[in-house]
Structures are given as C-alpha cells and as structure tokens.
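Below you'll find a set of structures to go through.
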Structure I
Amino acid sequence: MTFQKTNLDHKNPSIINHNQENHNKINLNRENLGLINLNPLQRGGIIPLETRAILNQWLDGYSVCDFCRGCLDKIQRPPIETFVHKTLPKFLGCDEVRITNGAREGKFMIMHTICEKGDWILIDRNAHYSTFVAAERAGLNIEKTPKTSAPEHKINETDFASKIKEMETAGRKPKLALLTYPDGNYGNLPDAKKVAEICRNAEVPLIINGAYAVGRMPINLKEIGADFIVGSGHKSMAASGPIGVVGATKKWAGQVFAKSKNYPLKGVEELGCTSRGLSIISLMASFPYVIKRVANWDKEVENARYFSDEITKIRGIKAIGEQPHNHDLMAFETLVFYEISTTHKRRGFFLYDELKARGITGIKPGLTKNFKLSTFGLTRKEIDKIIGAFKEIAKIK
C-alpha cells in the first residue's frame with residue numbers, strides 16, 4: 001500500500017517555515033508590565049520575588065507528578081500532602097481542605113454534593129456571577145436576599161432569616177445558603193458570623209465565598225461558624241493560577257471529598273486531580289508571604305480609607321458601597337471623568353490612556369462613569385501617586 005504525500009505533511013519544510021513565520025508574528029508581551037495595577041483581580045495575585053525565583057523549575061505540564069502514587073493531595077515531594085492536610089486547614093480554620101482550579105469549582109463541588117437537581121438554594125444579591133453559573137450547572141433553583149439601594153448596596157444579615165422562613169413556608173426550604181464575603185462589585189463585608197448563626201439555627205448549611213478574603217484578610221471558618229469556605233489562589237493568595245481552595249467542617253468533608261468507587265484514590269468532585277503543576281507550586285511558595293500580609297490587614301483597610309477620602313474630594317467622584325469601607329476593593333461613581341469623555345477626542349478611552357501615561361493601569365478601557373479598583377499591597381507613596389494622577393486628569397478640559 002502506498003500513501004500520497006500531501007501539503008499537510010509535517011515533514012514539509014515549507015509548511016514548517018510558514019507556521020513558524022505566522023507564530024513569530026504573535027505578540028505575547030504583556031502590555032502593562034511594570035505599571036501600578038489597580039485591578040482588584042490582580043492586586044491580591046501579584047507574586048513576590050521569592051516565589052518567582054522558584055517558578056522556572058516547575059513550568060513543565062504535570063511537573064509535580066513525578067512522585068505521585070495516584071492522589072494529588074498525598075504527594076510528599078514536593079510536600080503537597082503537608083500543605084493540604086495540615087497547613088491550609090489551620091490557616092482556614094476548617095477540618096479538611098482540597099485544592100481546586102478556582103473558587104467557582106469549590107462552590108460547584110459543594111452544590112453538586114449537598115443538593116439534588118431541582119433543590120433551592122439561597123444566596124446574597126451581591127453574589128458573583130460564577131455562583132449563579134455553578135448553581136445552574138448543578139440544576140438548582142436560586143432565591144436571592146434583597147440588598148439596600150445605591151449607593152450602599154448593603155446586604156442585611158437578617159434578610160437571610162426572613163428569606164429562609166419565607167421559602168420554608170412556600171415548601172421550598174433552601175438546601176444550602178451562600179454568603180459572598182466580600183462581594184466583588186463594592187467590597188462590602190456583611191457580618192458573616194450573624195449569617196452563619198441564622199443558617200445554623202435554621203439547619204441550612206452555609207458556604208462562605210471568600211474569593212476576595214482568603215489570603216488578603218484574616219478569616220476562619222470555625223470562628224465564623226459556617227460549614228464551607230472557598231478561596232481563590234490566583235485572585236487573593238499570590239499564586240499564578242488557575243487555582244483555588246475549598247474547606248469543609250468534619251460534618252460535611254466526607255461527602256464533598258468522597259472518593260471514587262472505581263478509582264479509590266481519586267476524589268469524585270475533584271474529577272480525580274486538580275492543579276498538577278506550576279499553580280500549586282506558586283500557591284505553596286507564596287504562602288509564607290501571604291501569612292505575613294494577612295497580619296497586616298488593618299493597614300490595608302487604613303490605606304483604602306485614606307485613598308477613598310482623598311479621591312472623593314475631587315468634584316464629581318463619589319464612593320459606592322458601605323462607608324466607612326472595610327476592604328481594599330472599592331467602587332466609585334466618577335461623573336467628572338464621564339463629562340470629560342463626552343468632548344474628548346478619545347471619548348471613553350481617554351481615562352485609560354491618561355492613567356497609562358502616568359504609569360497606572362487596571363481601570364478597564366472605556367470606563368469613565370464608574371469603576372472599581374483595589375489598593376491592596378500598595379505603599380502610601382504609590383497611593384499618593386495615584387491620587388495625584390486622578391486629580392490631574394480631572395482638570396483636563
């Protein structure tokens with residue numbers, strides 16, 4: 001039998017050269033490298049120099065699996081087992097922890113285990129979109145607590161009690177509840193202990209979505225009194241990601257972290273294994289740095305309040321969310337920049353351009369009327385530079 005050679009032959013030098021030429025045209029350089037980044041998604045994920053020095057050793061695919069005997073969280077070289085089963089449970093204040101590919105995966109794992117299709121769950125109205133998507137994927141119905149009107153957008157803890165009672169009366173008591181702590185739009189921090197007490201008295205297990213809390217601020221599941229906690233490594237734990245953590249109390253850990261009947265070493269909800277390379281190494285390498293900065297949380301809140309106080313002195317800028325603010329993630333209404341954009345030649349993109357020219361990024365291109373940002377990890381000198389930049393830009397005619 002003979003085979004006809006085609007122009008798709010991988011040994012054809014002209015094809016290889018053509019593909020190489022096209023690939024060389026792709027620009028993968030990071031445009032905003034070296035600028036002060038205000039994006040809340042980025043601030044808690046900035047990797048310290050100590051971690052960066054280690055990462056090159058673990059860039060290859062399944063780089064942590066050389067000594068794996070079939071279970072990711074039992075790998076001893078590197079010491080993933082100790083990190084997952086001792087270090088993280090102590091840090092999060094829970095009985096058992098597993099690694100995920102992000103906070104949303106942790107939420108889905110819990111929903112999929114605890115609930116059945118058609119069940120109802122209760123979540124706060126400031127919940128992240130991924131909470132809704134996770135519930136939808138699990139086939140669940142959603143009820144939301146109300147929130148106060150602008151500019152606070154506050155979640156009242158007692159609304160969890162009234163909603164649970166209302167749902168129970170209607171014959172659809174929630175199988176699970178979730179509190180976003182803080183939310184990703186305004187950085188509001190409800191009283192998690194109070195919500196946990198309400199849910200515990202109603203016998204409704206509670207998830208704390210701590211994607212913007214775990215790794216930034218002190219948080220302890222047992223002190224809160226909830227049943228589950230999820231966190232984001234790449235968002236708030238100085239990890240390269242995608243990676244997250246999910247913790248549970250002893251009551252629920254056996255169900256959520258159950259092993260496969262066919263492959264007894266593999267966790268069912270984890271689909272066997274999750275992070276198998278660079279991301280888990282970065283999470284582990286950054287952890288001592290994360291511990292130190294969590295202890296400095298009061299200073300982060302002080303810096304955020306200072307920034308908010310100063311920037312709202314500019315005519316046409318107003319803080320959104322709870323005041324005084326208790327988190328580094330902040331939202332602002334900025335009509336002064338919107339007014340400038342209506343006559344500026346760059347329209348809505350002028351603000352992005354002006355900030356970039358001053359060494360600042362993180363406000364999305366096109367936004368002028370309102371935006372959110374974070375001051376997490378910034379020095380007071382850097383914060384003053386940002387305030388000064390906004391003051392200068394506000395004077396543009």
Structure II
Amino acid sequence: MAQRIIMHIDLDAFFVSVEQVDHPELKGKPVVVGGNPDRRGVVATASYEARAFGLHSAMPLSTAKRLCPQAIFIKGNYQRYSEVSKKFMAILADFSPFLETGGLDEAYLDVTGFESLHGSIHRMAIKIKQRVKNELGIVASIGIASCKVVAKVASDESKPDGLIEVPPGGEAAFLAPLAIRKLPGVGKKTEEVLIALGVRTLGQLARMPLPALKSRFGVFGEWLYRHANGVDNSPVTPPAEAKSISRETTFAQDTRDKVFLSGMLRGMAERVGADLRKQGKQAKCVSIKVRFNDFTTITRQCTLTQMTDINQTIFQAGNELLQKALTAERQAVRLIGIGVSNLSEPGKQLSLANSTDQRLEKLNRVVDRIRDKYGFTSIQTGSTLRFGDHP
C-alpha cells in the first residue's frame with residue numbers, strides 16, 4: 001500500500017489579503033478586519049504588519065487599537081470572501097478530487113500517487129501556490145506530510161508564503177521542538193494543564209506515558225499522545241450535505257444584558273434562515289447554545305409544529321429557549337448560538353388561514369435579494385441595528 005501524502009493549503013491573512021487585492025493602497029500597511037474599534041467586537045484577521053504589534057485573531061478590537069493605533073480597521077465583506085474562497089477551492093479541485101475544506105481559507109488534499117502527473121509532490125505544491133497567486137492575487141502556505149495533523153502544523157510553521165515538506169518517518173522529529181500550543185486542538189486550558197505537568201514541547205508530550213495522559217484527559221489523552229507522535233489516520237473527507245445550520249458568537253466581554261443577547265440571537269437567526277433558503281431547505285428543530293463565564297456550556301432545543309425557513313419563527317423559538325436558560329442561570333454569558341436541524345426539502349402546503357407565514361416568507365425572500373446585492377446589513381431590524389455585521 002502506498003504511503004499516504006497529505007497536503008494542507010492555507011491562505012495567508014485571508015480576509016486582509018482579499019481587501020489588499022481589492023484596495024492596493026492597503027498593501028504593506030497594518031490592516032485589521034473586524035469592524036469599528038470603538039464598538040464591541042473582535043479581530044477577524046490582522047495583516048502581518050499589524051501582527052508585528054502583537055495583534056491576533058479573536059483579540060478585542062479595543063485592545064488592537066491600543067496596541068496599534070495607526071492600524072486601518074475594516075468592517076469586512078463576508079460575501080466577497082466567500083466568492084474568493086469558492087475560486088480557491090475550485091483551483092484545488094483541479095489538482096485532486098480528494099478535497100476536504102477547513103473553512104473559507106484552508107483545505108486538505110490527499111495527493112497520494114499524484115507524483116507522476118507533476119514530477120513530484122513538491123512541484124505540485126509550487127504549481128498550486130502559483131495558480132493561487134496568479135488567479136486570486138493572494139499567497140498560500142502549504143504543508144506536506146503523511147497525515148493531516150502534521151501537514152496542518154507544517155503549513156502553519158511555513159507562514160507566510162511558505163512550503164514545508166515533512167518526509168515519511170520524520171513526523172515526530174519535526175513536531176518535537178515545537179510548543180504544545182502548535183498542535184491543533186490544544187487550547188488555552190489544555191496548555192495550562194500540560195505546562196503544570198512540566199510539558200512544554202510536543203516532544204515532551206510524545207514521551208509522556210499514555211496511561212498517565214488517559215488518566216488525566218480521558219479519551220482526549222490518547223488523541224494528544226498519537227498526534228504529538230505524528231500519528232493521525234483520519235482520512236481526507238469531502239464535505240457531506242449539511243445536517244444542520246448554525247451560527248454562534250463569542251463576546252469580547254461577558255454580559256448579563258438580556259436585550260443585548262436577544263438582539264444578537266435575532267441577527268444570527270436571520271442568517272440561519274437565509275442559509276436555509278439559499279440551500280432550499282426547511283427545518284423542524286431549533287436549538288440554542290449558551291456558554292457562561294465559568295465556561296459551563298448548555299444546549300437546549302425544541303421541535304416546531306411544522307417545517308420552516310422563516311427568520312421570525314426560528315428566532316421566536318430560539319429566544320424562548322434562551323430566556324428560560326438565562327432565568328435558570330444567573331451567570332454572565334460569554335457565547336451564544338442558534339441552529340436548526342432535522343432538515344428536509346420544502347414539503348408543506350400553507351393553508352389560506354396561515355396568511356402571516358405567507359407574508360413573512362415573501363418578506364424574507366425580498367430581504368434576501370436586497371442583502372445578496374447590497375450586503376447583509378443593508379437591511380436590519382430595530383433589534384439588530386446596533387450590532388452592525390457582528391452576528
């Protein structure tokens with residue numbers, strides 16, 4: 001059986017890069033995509049010039065402004081980024097049909113056996129980088145390895161505009177000197193626990209006794225052990241049809257403001273409804289997710305009386321669940337989300353008596369057309385107006 005060869009391709013500072021292509025005067029300057037720094041929000045992407053001042057994704061915009069007051073702050077255009085992402089994925093699909101997306105700006109390719117088409121996998125990677133640069137005007141970093149996790153780390157380490165190929169058998173040696181936070185899936189909490197155990201590098205993590213890691217982390221301990229040793233058998237999986245649609249957001253500051261939370265939920269419900277209609281789907285189940293300031297996370301769901309794709313119906317059901325959750329729990333909230341599931345093709349026949357739903361369906365579709373043309377925030381409800389593009 002041939003040795004697997006996996007490629008991870010990641011677009012550098014994607015949102016900023018698209019803005020710099022569309023607005024060349026931004027090139028070489030500290031740029032932040034995320035919104036107005038005088039309002040609540042977080043950094044979506046920072047240019048490398050801005051990162052030199054310590055800016056990074058998910059940083060509060062107010063902090064970013066304090067660290068780099070000369071930065072240029074941009075609201076961003078998700079529709080434009082999505083268009084460029086589709087072109088990026090189309091380029092990758094020309095090189096291999098075994099494609100797994102990891103968001104708008106990154107993807108895995110299984111390129112096992114493709115050497116004969118390009119001379120070598122290294123040359124194949126260079127061709128991908130050249131096409132992305134020539135056709136999109138932005139740069140990509142690529143990692144090549146025998147498995148997904150090592151390819152991902154390699155592409156991260158190669159940034160910006162780099163290419164790292166880890167030879168088969170060299171996975172553990174490549175990972176060994178790197179900080180444990182470089183391993184995908186290791187968040188701040190896990191990092192703190194590992195450092196308390198005296199583990200600071202992936203090499204040290206790889207040498208930890210497996211029983212000790214499983215005792216401390218459970219099943220996740222075995223996952224840490226395998227990945228720190230460069231072992232990852234997970235396949236490159238093409239995207240399947242979505243079984244649910246959801247949106248969530250984390251706040252820069254924890255809040256107990258129920259009006260604020262309800263307004264944010266409304267904005268996300270409208271986006272979920274728009275996604276449903278775009279896919280030609282309706283949903284029977286609405287769910288919410290709430291994370292409190294102690295990181296306790298709850299989910300609640302309800303089943304609707306009939307299938308729907310109506311924003312107002314989705315929001316009403318979600319808001320009822322949210323208000324009950326807030327009444328039962330007095331802590332401040334750091335994250336909320338809303339989603340729909342149990343999806344199917346439209347099948348219900350509205351009765352003449354249900355004129356309200358008929359009017360709302362027509363209204364939502366008119367709003368969709370306007371938003372598709374002029375941007376999502378071109379039309380807003382009173383409850384979402386204060387949030388701009390945040391939800």
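Since every read-out is calculated from the coordinates, none of them should be taken as a lab result. This one's a predicted model, so the numbers in the text were calculated from it and none came from an experiment. Cβ atoms are built from the backbone, for glycine too; each structure is taken alone.
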Origin of the derived value 22.9, 69 (Rg and Dmax of the Cα atoms in Å; candidates I, II): II
For percent of Cα pairs over 17 Å apart, for residues 208-247 alone, find whichever of I, II sits highest and give me its label. II
From I, II, which structure was helix-only ellipticity at 222 nm (-39500 (n - 2.57) for each DSSP H run of 4 or more, over all residues; to 500) = -10500 calculated on? I
Give the label, chosen from I, II, of the structure having the highest value of Kirkwood radius over Cα pairs in Å, for residues 40-199 alone. I
Using mean count of other Cβ atoms within 10 Å over residues 48-55 for the comparison, can you identify which of I, II gives the largest number? II
Compare relative contact order in percent (Cα under 8 Å, 6 or more apart) across structures I, II and report the one with the greatest value. I
